[in-house]
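Enquirer: Take a look at the structures listed below.
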Structure I
Amino acid sequence: MTLRLESLKPNKGARRRKLRKGRGIAAGQGASCGFGMRGQKSRSGRPTRPGFEGGQMPLYRRVPKLKHFPIVNRKSFTIVNVSDLNKLKDGSKVNLDSLVKIGIVTSPKNPLKVLGNGDLKTKLNVQAAAFTDTARSKIESAGGTCEVLT
């Protein structure tokens, strides 16, 4: 006998008849249908959604608040400290392109962010996507300006 699409059928005992619940005592699953007496799990439309914990904050919503879960749309920056800007001349315009030409920044994949680590002695006009508060105060106290690029 060859195997043909119309000759296919499941193995003996593979498909069982559906239990018809709530059809009288003789049917074996009458009255409460095996769901017990009362309570949420005995009601019609019975199962709660997957992950439901009776109103408690479910696990799938608690876990991402813990450590070591990455931020989904994280902003990445090319970082430069204020101390690195001391190498530049007074009154010069500082942006990502100028820092690449000088060699302070080697891989300019992301927008520039200036951090406030170190001291600044030169007066500079800095253009960056973001500044920390300490970096902004150090640049302005040295007589320079901070311009935020969008």
Structure II
Amino acid sequence: MSERWIVWLSTNPVATWLIRHVASPLDPLIFKATNGRFTSLGPPAMPMLTLTAIGRRSGEPRSVQLACVEHVGDPLVVASAMGQERHPAWRYNLETNPEVQVQMRGERFAARAELLSDAEKQAVWDDVRRAIPQLNVYEKRTDRNIRVFRLRRARA
């Protein structure tokens, strides 16, 4: 898929609704079952991962499919919520319990989520926006500080 198509798909209001309500519940299941080779839209067009965290209220595992950016050996994930006014629920789950499970293509590992400071975020933000171009649209949709998390692999 072309970058232009991906940006349109993930920023168009109708497509955004379909992604949030149809693809979001299915993609973690498909991604895990295919060892990271497929999502509901076919092969991922950018680096993706399934993040499984413990729900801060339910105490149950919650999985979400996210685009990611590799940075100094660890994936970074962005709590953009497609530019909605509220932060995504998974952000609060990570802040409450940062011990997570990560599924990337061909790899599963335990990790600890670390919220980047504003200075750390600023240092990587241009690279993140280049890797996930729809963030340029999401930033315009909201005034909130979109947070970035590093998923540091747990040592064996």
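Enquirer: Tell me which structure, out of I, II, gives 22.0 once mean projected area of the Cα convex hull in nm² is calculated.
Expert: The read-out was computed on structure I.
Enquirer: Identify the structure, out of I, II, from whose coordinates helix-only ellipticity at 222 nm (-39500 (n - 2.57) for each DSSP H run of 4 or more, over all residues; to 500) was calculated to give -10000.
Expert: II
Enquirer: State the single structure among I, II that was used to calculate distance in nm of label points 7 Å out along Cα→Cβ at positions 55 and 71, giving 3.0.
Expert: II
Enquirer: For relative contact order in percent (Cα under 8 Å, 6 or more apart), which structure out of I, II has the highest calculated value?
Expert: When relative contact order in percent (Cα under 8 Å, 6 or more apart) is calculated for I, II, structure II comes out on top.
Enquirer: Using distance in nm of label points 7 Å out along Cα→Cβ at positions 79 and 95, single out the structure from I, II with the greatest value.
Expert: Comparing I, II by distance in nm of label points 7 Å out along Cα→Cβ at positions 79 and 95, the maximum is at I.
Enquirer: I have 12.6 for Kirkwood radius over Cα pairs in Å, for residues 39-86 alone, calculated from one of the structures I, II. Which structure is it?
Expert: Checking each candidate, the match is II.
Enquirer: Something else now. One of I, II was used to compute FRET efficiency 1/(1 + (r/R0)^6) of positions 47 and 119 (r between Cβ atoms, R0 = 30 Å, to 0.05), and the result was 0.00. Which label is that?
Expert: The correct label is I.
Enquirer: Out of I, II, which structure matches 4.6 when distance in nm of label points 7 Å out along Cα→Cβ at positions 63 and 127 is calculated?
Expert: It must be structure I, since only it matches.
Throughout, read-outs are computed from the coordinates displayed, never taken from laboratory work. The structure displayed is predicted, hence computed values, not measured ones. Cβ atoms are built from the backbone, for glycine too; each structure is taken alone.
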